[in-house]
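Following this line, the structures themselves.
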Structure P
Amino acid sequence: MAVLSDWLFTSTIGIYMLAAFILAAEHSLTRHRSEPLHRLGRMGLALTVLGVGVHTLSIVLRGLSAGRLPWGNMYEYLSAVGLAAMLAWLYIVWKHRPRRVAVFVVLPVALLLFVAGNSLYTGATALQPALRSYWIGIHVAAAIMASGVFLVSGITSALHLVSTSRKPRAVRLPEPEFLDKLAYRSGILGFITLTFAIVTGAIWAESAWGRFWGWDPKETVAFVSWVCYAAYLHARATSGWRLRRAPWVNIAGLVIVLFNLFFVNLVAVGLHSYAGVD
């Protein structure tokens, strides 16, 4: 099952890349309304759905092969974050149908998985002793969901800034108001989930290390990201900040999340050093 999981993971990257290529072609030809173009978009969406299905199966088989939840190291965690982002995006497509910007989400996720599979891969092994707790199914799952949703929210805010640029719209995007609302709503969901992850993490820390908070590098950066996203939600509701400044705060939050994912997990030394990478 572990070998099949790895094969499906590699297949997932290929499917997402192909979907991104087709979606990019659709996006670049948006001004040409035709039935072949419509079919191209539907093909890209179908491949995205297929990729999510294969991706999900890869993660499930990974967990079954290891006999545990499939997010015990950095490779597995990033794979789960990518799946969370894609599931969030598919829900948005189903609800609002912003298909013509799908390439801007599918491609970054494919690249994230490529990095995970080629630079951070770890074989399916048992969990480290410190992670053998039911809290890994609560705290870590919430952190995964928050990271995936923030990825979508941050990308959407970046697209919003592009759409409001005074330069001619070489990149054809939905209306700025739609992108702003999409980033804000996903940001709210991510903030709520991140808050839950921090609270449950503190409870787990008290039972594991005898204290709720110790300013470990992971805890510190998580708190900084929480403050940043709280500032984004406040800025989004503040007159004069909503259109141009609030999206920058949201993007800054995504940068902090990525910093937490890579630098803190791989470079910083602390109690949360569970990347599983030598």
Structure Q
Amino acid sequence: MGETSGAARPWILLSPALATVAFLLVVPVLFIVVYSFWLRTSAGGEIPGFHLDNWQLVFSDPFYRDILLSTLKIAAITTVLCAVLGYIPAYFIAMSETRHKTLLLLLLILPFWISYIIRTMSWINILGSSGALNTALMGLGITSEPIQMLYNETTVILGLAHFLLPFMVLNVYVSLDAIDRNLLDASRSLGASNLQTFREVTLPLSLPGLAAGGLLCFVLAAGTYITPLVLGGPRDAMFANLVFEAVITQLNWPLGSALSIVLLVVLGSVVMVYNRLAGLGQIAKSFG
């Protein structure tokens, strides 16, 4: 009786969390899966049942496939850009001996206090025809008329990198800060230069944080729709924009449900591959 009670105790303690996850995540996803098999009529209603029309449309129309591939490409480019730009400040903060390291971390998370939409729309005031950059270029005489810099794929990637860079920096910082400084001193005492120490010791030990930051950046970039909606043009829509268009504009909830499940499965597969190779513990450490 005691062994049975001891075995059940962890599940009893976990039951509130499991119930919350089931109610807020599992049940809604099941509703979406069921809804994806319904049909929308020309009159605007839905026909309940088990119909494969939405799924046949999603998998047979090359339009959805091309948008999905474009979404993954944009997410991958954004992730690489965040890794390159984020490693340097993370390394500086982690290895710095300054007393103001806490202040630097506070400044790093400061963007999270500002609305994501406001941060995205701020690029319009910077890159727009009458924005700060065009005004400066014309004021210096470099250009005689405004340069069109908005509403393209490059601007979408720039906006995504601006949004996701703190996630990369935090993950890399946690990984770098956990490195035993005695290992670095031992490397230098054995004759390794600073560059060799970084290449042979620091960089390999920081790869888990870099991978965790890459996963977060990739998943969040692939699942966003605000940035391409605000900064992208008609040809720069991402897969989440298709879900938004189907549900909000066309009121075609069954098709939007099918599209959202496709995106969920693709991104879920990426997370599973990462978890098998590196584990999700590093992400938990970054926000612990």
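For helix-only ellipticity at 222 nm (-39500 (n - 2.57) for each DSSP H run of 4 or more, over all residues; to 500), the calculated result is -22500, so let me know which of P, Q that is.
Values: P: -24500; Q: -22500.
Going label by label, the one that fits is Q.
Could you figure out which one of P, Q the value 14.7 for mean projected area of the Cα convex hull in nm² was computed from? If you can, show how the numbers build up before the last one.
Details: P: 14.7; Q: 24.2.
This figure was derived from P.
With Cα Rg over 2.2 N^0.38 Å, for residues 50-209 alone as the yardstick, tell me which of P, Q scores highest. Display every interim value, and only then the final one.
Values: P: 1.15; Q: 1.44.
Of structures P, Q, the maximum of Cα Rg over 2.2 N^0.38 Å, for residues 50-209 alone occurs in Q.
Once mean count of other Cβ atoms within 10 Å over residues 90-97 is calculated for all of P, Q, which comes out largest? Intermediate values should be presented prior to the final figure.
Details: P: 13.2; Q: 16.1.
The structure with the largest value is Q.
Name the one structure among P, Q that mean count of other Cβ atoms within 10 Å over residues 10-17 of 20.4 was derived from. Intermediate results must be reported in sequence, preceding the final value.
Numbers: P: 20.4; Q: 9.6.
Value 20.4 for mean count of other Cβ atoms within 10 Å over residues 10-17 corresponds to P out of P, Q.
Out of P, Q, which has the highest value for relative contact order in percent (Cα under 8 Å, 6 or more apart)? Mind dumping the intermediate values first?
Values: P: 19; Q: 25.
Biggest value here belongs to Q.
As an exercise: FRET efficiency 1/(1 + (r/R0)^6) of positions 26 and 226 (r between Cβ atoms, R0 = 41 Å, to 0.05), calculated from one structure in P, Q, equals 0.95. Which structure is it?
On the way: P: 0.65; Q: 0.95.
Answer by label: Q.
Every number in this text was worked out from the coordinates using simple rules, so none of it is lab data. The shown structure was predicted, so the numbers you read here are calculated from the model rather than taken from an experiment. Cβ atoms are built from the backbone, for glycine too; each structure is taken alone.
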